[in-house]
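Have a look at these structures, which come just after this line.
Values quoted throughout were computed directly from the atomic coordinates according to the rules given, and no laboratory measurement underlies them. Worth saying up front: this structure is predicted, and the values here are computed from it rather than measured.
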Structure P
């Protein structure tokens, strides 16, 4: 099963993973999209955008109109949300016949958020 991890991670932690990978010290990891804070994660992945990811998980490429139909929303709002998810690195542009479309190349999402005392 293809899973993407969405989490909260500092720049230093991300750099550490990158350096370990360059040195060949990192173990194989699943795809990951990190945000600098929970607030930023929550701003980018709103409940409506989460619904888009749910509707697209494991479904392959689809047109934006099809995404709008599946989540029961108007095209204009879904279009804006899709662009935000593309900018976050969660969706990819796809060409479907003569139309532009998008894909969410994962079957599931794993959330990785840790809260600790300040």
Structure Q
């Protein structure tokens, strides 16, 4: 092996919407990191999100571990945005009684 430095690009891309995605997929950085923080192995994450290669998952988690302090504000911001969207959706479409309404709809359908 040569003594020259090998430079690899971290497979993270920031879209025009400001969201960081992994390897040109629709899988977001916070999705991979949340799974990792919850104890999923890299292989489990790759199985859950087959559009992301195992190699990319290793690189992204390694990058996160080396730059956690820098990424934390981005991750917190994304969590806050997700919470706002959820609150807006729940205010617009009340989740109360969803199961009951779905079961009632199923019972009202003619048998197939």
Structure R
């Protein structure tokens, strides 16, 4: 269990996916360029490739992202946020949002 104070440290914001690229040498990873209404888009590396026959269908989608994690290097690429999803053995879905990029979940 975590306290409400710990939970309040997590920043969840809407991000619009601008582009999607395959990560060379990986069957799991996608490289996303995501608009959070900041000075520049952020790069997000995510292990969601197997769930999308055509990853380009993600372009234009606005999803929930954790945006205050420390950047992490994955296969030599910097990831500056983490996309949020729900899954079980039967399904996988991204947490899509219907709001402007940069909107905060409160």
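Matching task: -500 is the computed value of helix-only ellipticity at 222 nm (-39500 (n - 2.57) for each DSSP H run of 4 or more, over all residues; to 500). Pick the structure from P, Q, R.
Comparing all candidates, it corresponds to R.
One of P, Q, R was used to compute P(r) over Cα pairs in 10 Å bins from 0, in percent, for residues 21-76 alone, and the answer was 20, 55, 24, 1. Which one was it?
R
Ranked by mean projected area of the Cα convex hull in nm², which of P, Q, R sits at the highest value?
Top value of mean projected area of the Cα convex hull in nm² goes to structure Q.
When relative contact order in percent (Cα under 8 Å, 6 or more apart) is calculated, the result is 18; to which of the structures P, Q, R does this value belong?
Of the structures listed, the value fits Q.
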